[in-house]
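Enquirer: Next up, some structures in structure tokens.
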Structure I
Amino acid sequence: MSLGVVIACGVMVGIGAVCAVVRAERGPSMLDRVVAVDVVVATVLAAVAIVSAWTLRSDLVPVLVVLALVGFIGSVTVARFAAADKDDDKRILTREEAAAEREARRRAELEESDGGGTS
């Protein structure tokens, strides 16, 4: 790999990282920021890959794998907590509330089975 190719790749990775950091800083929503941070992780991966290719060091490949896993797990974790849940699903029911909910379901099933054939 020639020096010119390494410099060109480094410049492109640097521009991508700067754009992603700007997006992370300005992003109006949390998900915009998560995507931007994911792009920053990808640019770090690309930079490590460029260094690995330039120096012919294959011992940096496990570093690439670990960085990729960290980026993936971070994105999945944030996406899990950013998912919209109903307000009823966000808390633990008391015994009385759970019993009332079971009773309401049982009544609805009975009404459905009784009223289903009388149309």
Structure II
Amino acid sequence: DISRIDADVFPCRAGGFEKTLDMDPMEGGERVAGCLTGRQLYQECYGNNFTSIDICPFSSVSQEPFIARCCRKERSGVGIYNGYFGAVVHWGASPKTILDAVCEMITLWRQKQ
């Protein structure tokens, strides 16, 4: 639950947060809850005067098998991520795409055992 994170800025207005990267100008010095994409956006638009708090589900994987959503389409797939086996699906993935990823992950996981 990212609302519990002590940050000044959150990724997007859709989450219901007061100050977000997608809608509000930054002043510098903010604590930004986000991911690689959010960090890159902030740096490109405002420079490096901010503190990043990583909230990417992909980055927080700590056990296997796992399934995580990520905004970086190039990370999608089944495999070893940060040393753990699992599946990564894009945030915009359809239910069918998620199901396919889970089925592929389970098949490969069972073969691995």
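Enquirer: To test your reading of the models, identify which of I, II gives -8500 for helix-only ellipticity at 222 nm (-39500 (n - 2.57) for each DSSP H run of 4 or more, over all residues; to 500) when calculated.
Expert: Values: I: -27500; II: -8500.
This figure was derived from II.
Enquirer: If you don't mind, another one. Computing relative contact order in percent (Cα under 8 Å, 6 or more apart) for each of I, II, which one ends up highest? Kindly include the intermediate steps, with their values, before the conclusion.
Expert: Details: I: 20; II: 16.
Sorting by relative contact order in percent (Cα under 8 Å, 6 or more apart) in descending order puts I first.
Enquirer: Next question, about the same structure. From I, II, which structure was Rg and Dmax of the Cα atoms in Å = 16.1, 51 calculated on?
Expert: On the way: I: 26.0, 82; II: 16.1, 51.
It was calculated from structure II.
Enquirer: On mean count of other Cβ atoms within 10 Å over residues 54-61, which of the structures labelled I, II is highest?
Expert: Values: I: 11.1; II: 16.1.
Of structures I, II, the maximum of mean count of other Cβ atoms within 10 Å over residues 54-61 occurs in II.
Enquirer: Comparing mean count of other Cβ atoms within 10 Å over residues 38-45 across I, II, which structure shows the greatest value? Working shown, then result.
Expert: Details: I: 18.0; II: 15.2.
That would be structure I.
Enquirer: If we compute FRET efficiency 1/(1 + (r/R0)^6) of positions 22 and 94 (r between Cβ atoms, R0 = 35 Å, to 0.05) for structures I, II, which one ends up with the highest value?
Expert: Values: I: 0.15; II: 0.95.
Checked I, II; max of FRET efficiency 1/(1 + (r/R0)^6) of positions 22 and 94 (r between Cβ atoms, R0 = 35 Å, to 0.05) sits with II.
Just so you know, all these numbers are worked out from the coordinates, no wet-lab data involved. Every value quoted in this text rests on a predicted model; they were computed, and no experiment measured them. Cβ atoms are built from the backbone, for glycine too; each structure is taken alone.
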